[in-house]
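Structures incoming, each one as structure tokens.
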Structure I
Amino acid sequence: MGKKILVCYATRCGSTGEIAERIASVMKTNGHTVNVLQVKRNIDIEGYDAVVLGSAIRIGKCLGEAIEFVKQRKVDLQNKKLFYFGVCMMITMPDKAQEVQTYLDSMIAEYRPVAHEIFAGKVDYAKLSFPIRLLMKQMKAQEGDFVDWQKVDSWAKMISKSI
């Protein structure tokens, strides 16, 4: 019998939400009941067997609302399997791979997950704020979809089996 899973996420431009939806889709095909919600203060996690929490990563940090979600629900999370994912374009830069692995540390410091992963996202300059667009252009980031959907699917399958 499948488990009840909450996949929630914090995003700025939409890539994290798309990845959250894909994770949920894979889990549903594995027989689980899955709800996908954007992180908000009033999400009730009671009744879920597991929580998958995703955050866009900006300038080396998870979004504040994702960190707050974990801080506010530490007690409730003790009875659930917890998984984190981050979405960060720097994962595509081989010389930054080790540094990028530390970008989920702020959430891990609040509550340790069963597993975590970082995925590349999409770059659409039209969806970026002016300061972020400027930063991305300085980094010479190309526009496009850089999500490794096979990696996302594999990670979601791993979670499905471990719950």
Structure II
Amino acid sequence: MYRQNCVIADDAQIGEGTRIGNFVLIRDTTVIGRNCVIGSYVDIEGAVQIGDFVSLQSSCYLTRGVIIEDNVFCGPRLVTLNDKRICHRRDTLTFQPRAPRILHAARIGGACVLCPGVTVGENAFVGAGSVVTRDVPDRMMVFGNPASVIGPVPENEIVS
């Protein structure tokens, strides 16, 4: 059984063939493409754009404004952040949302953190547990905390 105990905003758009697990939160103005898999306990904070054939494994957290292109895989417990200065209750700071972007066919391992404003390039690979503090180039593999490039993604793993 799918979609039990979910809260989905009335204006959320969900593409044909997309499966949504249990205990999922999808906030306002979110757009999810066709044939996606949204695992249980996923939290999508709103104004998020998700392409076609995207897999969000259980317990992913997508902060407001995240953009995910087609054919992306996000492992369980991915966390995205959009506030570099953490402006909470600081009147002297101005919130400037800078949500991460995940480009076409990127793969992100479980328990990764994407810091504000980073872009994960096309067909890039982010190893499990990595903390991404800067942009990941197209077709590169990164691992660690902070994540650093360890080499190119093998040609036979590239999705066009």
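I, II: which one has FRET efficiency 1/(1 + (r/R0)^6) of positions 14 and 78 (r between Cβ atoms, R0 = 25 Å, to 0.05), as calculated, at 0.80?
Details: I: 0.20; II: 0.80.
Going label by label, the one that fits is II.
In terms of distance in nm of label points 7 Å out along Cα→Cβ at positions 6 and 22, which of structures I, II is highest?
Going through I, II one by one, distance in nm of label points 7 Å out along Cα→Cβ at positions 6 and 22 peaks for structure I.
To which of I, II does the computed value 0 (helix-only ellipticity at 222 nm (-39500 (n - 2.57) for each DSSP H run of 4 or more, over all residues; to 500)) belong? Walk me through the intermediate numbers first.
Numbers: I: -10500; II: 0.
Going through each structure in turn, the value belongs to II.
By the measure distance in nm of label points 7 Å out along Cα→Cβ at positions 94 and 126, tell me the structure among I, II with the highest figure.
That would be structure I.
So if we calculate relative contact order in percent (Cα under 8 Å, 6 or more apart) for every structure here (I, II), which label has the highest result? It would help to have the intermediate numbers written out before the result.
Working: I: 24; II: 12.
Looking at the calculated values, the largest one is I.
Which of the displayed structures (I, II) returns the greatest value of mean count of other Cβ atoms within 10 Å over residues 86-93 on calculation? All intermediate terms of the calculation are to be shown ahead of the outcome.
Values: I: 21.6; II: 8.9.
Going through I, II one by one, mean count of other Cβ atoms within 10 Å over residues 86-93 peaks for structure I.
Quick note: the coordinates plus some simple rules give every number you see, no bench work behind them. Only a predicted model underlies this, so the values are computations on that prediction, with no experimental measurement involved. Cβ atoms are built from the backbone, for glycine too; each structure is taken alone.
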